[in-house]
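Visitor: Down below are the structures I want you to see.
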Structure P
Amino acid sequence: MILQNKIKKTINSFPFTAIIGQDEMKLALILNVIDPKIGGVMIMGDRGTGKSTTIRAIADLLPQIEIIKDDPFNSNPIDFKKENESNEKLKISTEYIKTPMIDLPLGATEDRVCGTIDIEKALTEGKKAFEPGLLAKANRGLLYVDEVNLLDDHLVDILLDSAASGWNTVEREGISIRHPARFVLIGSGNPEEGELRPQLLDRFGMHAEIKTVKDPILRVKVVKDRISFDMIPDAWTLLYEEQQKKLQNKILEARKLLPTVKIKEDLQIKISEVCSRLDVDGLRGDIVTNRAAIAHAAYHGKTKVTINDIQNVITLCLRHRLRKDPLESIDSGSKVIQIFQEVFEFLD
């Protein structure tokens, strides 16, 4: 046990602020941790472009959270007290833990994801008990699914339903339980290995596209940084400690500012006009773009959304909601920007 603890202490994640390029992915992740109601992010890109590294690095920027001690669902003590405010004598013990970052393996079953009967208790004590799954562990944190485009569609449905509602309901062999499952869902994948069905893709709040760096100088810089980090991870952690702290504080301040940020109705009308002209089905695109623009404004310390905020997020929010036309000569991102410029009369 002592050896395991020592090993855990020496494991360092590559600093988020040290990652070169991939601005789309980094912005989408930051905005989702500022406002989880954006609905998560789907990251599609070439192999070996740092998707997993960046996703794991964002978790290190998040502050510790207070939970009820030994609670399997990471329950928030404030919420628990509100639900039980009639019982004034109720006392609870709390503790602080690192914001959960849960990896969902491709081979995971529905029982492993949602939870199931605790077989050990059933056999030893003769009692029906619930064994929490990965959704319980991810509550108030991040749930990461690598190669999400290869995951069974019914599991993707379960993840998206839980992420949208904030709850997981399990009905198993006489047990009925409902527990909070509020997490930021992050999926990544390689488009060469297959796409998600449009109905599922639409339910991810944002969609970032990652390309391989072409500039030889930047490629060498990335290679040197990675080799150096692998050799002396502790030194790298110290080197970027100040930058990491600044970004962490910026995210925390944005979270506090978020409820005060306003967006004018005329800008909302323009956003909906862009969605209409792009023939986006439903209203999810409108809602997500509004939320993301508000989070972007908060991230930059503003209380009013500007056209610049909308411009920086609208492609991330809409490109995956467009109907694919094989005859189109431009990609979906370019089409979104083109319509945005026409609607907002925005000049290059």
Structure Q
Amino acid sequence: MKTALVLGVAVCAAVPVANAADITLKASHQWPGGKGDVRDEMVQILAREVEKANVGVKIQVYPGKSLFKPKEQWGAMVKGQLDISAFPLDYASGRHPEFSATLMPGLVRNHDRALRLNDSKFMKDIKQVINDAGVVVLADAWLAGAFASKKECITSPDTIKGQVTRAAGPAFEQMLVGGGASIASMPSSEIYTGLQTGVLDAANTSSGSFVSYRIYEQVTCLTKPGANALWFMYEPILMSKRSWDGLSKEQQDALMAAGKVAQEYFVGQAKGLDDKLVKTFEDAGVKVVEMSGDDYNAWLAIAKETSYKNFAEKVEGGQKLIDEALAVE
């Protein structure tokens, strides 16, 4: 039995291949474990399916940023220090600015279009950047997101003026600043504390994170995704290429098959996350509103003059990526 020379992969010796794992892969993510978060469940499904395949691989899941801080996971995967992560790709846009396209305001708009994007030239180009950086995509996931505030409901651009707001990435930050907001940058896992301590007046993040992090305890108004969701973020399950290359073809095939099961689970859950978001916030006494088509178009006009323009000018191939995404019907 050969030893896998991969950082972050432990090899258990002197056990029968058919009955125990030869390789233990470490999977990290920032969300609470065992509390119904769909991203945690995707990773748990991956772990269960790989173990069922009986190919000598076990996945140990470390939820709640217990192994790596949220934004440190990308570098850890590239170096082979971390094997697997459910990771918001835009968190790595500082290293690969192309990734900002996966959290570009208004580029997705609804769940059906998100599914079509997965098989588009746009995503083929994004995945090429991921692969070239030393990371492999095991499962796709697009999460819709919302806005919440403890000061004023956020609908049209003028409602954000004067609010200190958290946005997940630079493209959203540029649009919100264009609408008159101030920005405080932080991972979604820190939004609750930011609102609680007065660092933040408002935030946007995924429907899943709004519920998992109990943001309803700190805000008075939620702007749900609805038919006009400005906020969609690509949060795939990723794997270090160094770890991947240390596996046999049979083990790689088992991981990809497990990733497909996890992805299919997510597709079935995606729209339900928005419904759960609305019910949870309404039950907590939070006012729930929705952007109108006019609100959405007003934001999109600002986005085109800020984040879209900046992305096209400063990111190599940026305009091409935007055009490819917008070409998906």
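Any read-out appearing in this document is the output of simple, stated calculations on the displayed coordinates, not a laboratory observation. Not measured: the values here are computed from a predicted model. Cβ atoms are built from the backbone, for glycine too; each structure is taken alone.
Visitor: Between P, Q, which one scores greatest on FRET efficiency 1/(1 + (r/R0)^6) of positions 174 and 238 (r between Cβ atoms, R0 = 25 Å, to 0.05)?
Guide: Looking at the calculated values, the largest one is Q.
Visitor: Among P, Q, considering only mean count of other Cβ atoms within 10 Å over residues 94-101, which has the greatest calculated value?
Guide: Values: P: 15.0; Q: 20.4.
Across P, Q, mean count of other Cβ atoms within 10 Å over residues 94-101 peaks for Q.
Visitor: Which one of P, Q has volume of the Cα convex hull per residue in Å³, as calculated from the coordinates, equal to 117? Walk me through the numbers on the way to the answer.
Guide: Numbers: P: 188; Q: 117.
Answer by label: Q.
Visitor: Something else about it: In terms of distance in nm of label points 7 Å out along Cα→Cβ at positions 182 and 214, which of structures P, Q is highest?
Guide: Working: P: 4.4; Q: 2.8.
Ranking P, Q on distance in nm of label points 7 Å out along Cα→Cβ at positions 182 and 214, first place is P.
Visitor: When you work out relative contact order in percent (Cα under 8 Å, 6 or more apart) for each of the structures P, Q, which one comes out largest?
Guide: Q
Visitor: Further, regarding this structure: Can you say which of P, Q returns 11, 35, 32, 19, 3, 1 when P(r) over Cα pairs in 10 Å bins from 0, in percent, for residues 54-165 alone is computed? If you can, show how the numbers build up before the last one.
Guide: Numbers: P: 12, 34, 35, 17, 2, 0; Q: 11, 35, 32, 19, 3, 1.
For P(r) over Cα pairs in 10 Å bins from 0, in percent, for residues 54-165 alone, the value 11, 35, 32, 19, 3, 1 is produced by structure Q.
Visitor: For distance in nm of label points 7 Å out along Cα→Cβ at positions 206 and 230, which structure out of P, Q has the highest calculated value? Let's see the in-between values first.
Guide: On the way: P: 3.0; Q: 2.0.
Checked P, Q; max of distance in nm of label points 7 Å out along Cα→Cβ at positions 206 and 230 sits with P.
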